[in-house]
Structure I
Amino acid sequence: MHDVTMNAPRSSTDVVESGWRDVRADGRVRPELLDEAYAEPRLRQLFPWTGMGELHFSRCTSPRWTWDIPYIAPAAGDGYMVLGPRRGDTVGAAATPAQAVAMVVERLPSDCGPAFVGTPDELAAHERSTADS
């Protein structure tokens, strides 16, 4: 028998959970930061990605990802810098993962919900179509 679920689209939750597993496995982000970010429901529903030890959050699941959410970078010692959402923007320093996560959550876009399965362009088209409804 043919299993029709093999070709079924993956849910946002499945894709995002896979992203969190991949970020944890790649080892570029401090485990305590990943634990704290994942424990926050508003960040756990976003797609995580890493770059240069930074933890980024996207409202969509496919590259080039969205750049409208601050991200967390390691700082000297055990601290963190919350930056963004664009490169060159600085939110501030955080001594602990909990402080860094709180700084990101405070700056989430108002319409920030579960990550959209697709690219930023597909997300934008989806948002336009739902706004017109």
Structure II
Amino acid sequence: MASWRAAYAGLLPEGFLARLSAGERAASWEQRIREGAGQVLVVEEDGVVVGFAAFAPSQLYALYLLPEFWDRGLGRALHDRVVAAMSGETAVLWVLATNERAKAFYLRQGWVDDGESATEQLDDVTLDVVRFSRPLP
């Protein structure tokens, strides 16, 4: 949850971020994976998981690193492994519309804002998201 709290500080309500439960999020991801909704890759340092990415053949659902591991190339390396494991002609991801850091990261990795937007509900918080896409190798 440290990654979520750092990434979304100032972008989502503090109370919402404080209520986030690592156990609940882990259970949610485990259920998605069991139901065949995708795969997860992790990045470790000294045997400790410091980040993960969740994805399906043509959609990146999540890519997070602990904040103390930001700006060290680990996110880019994880991203590249995910893209290499994806299939199809085009991949998509959705990002919080106000998350400039994430949008800049994805732009540097060859994604483009393709003009699609949506509103999602996460508990009691409404999220405005934009879609990015990119061709797959």
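The numbers here are math on the coordinates, done by the rules we state, and not lab data. These numbers were taken from a predicted model, which means no experiment stands behind them. Cβ atoms are built from the backbone, for glycine too; each structure is taken alone.
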Origin of the value 0.70, where FRET efficiency 1/(1 + (r/R0)^6) of positions 24 and 48 (r between Cβ atoms, R0 = 25 Å, to 0.05) was derived from one of I, II: II
For which of I, II does distance in nm of label points 7 Å out along Cα→Cβ at positions 72 and 96, calculated from the coordinates, equal 2.3? II
I have 23 for relative contact order in percent (Cα under 8 Å, 6 or more apart), calculated from one of the structures I, II. Which structure is it? I
Among the shown structures I, II, from which was the value 1.4 of distance in nm of label points 7 Å out along Cα→Cβ at positions 16 and 40 calculated? I
Work out mean projected area of the Cα convex hull in nm² for each of structures I, II, then name the structure with the largest result. I
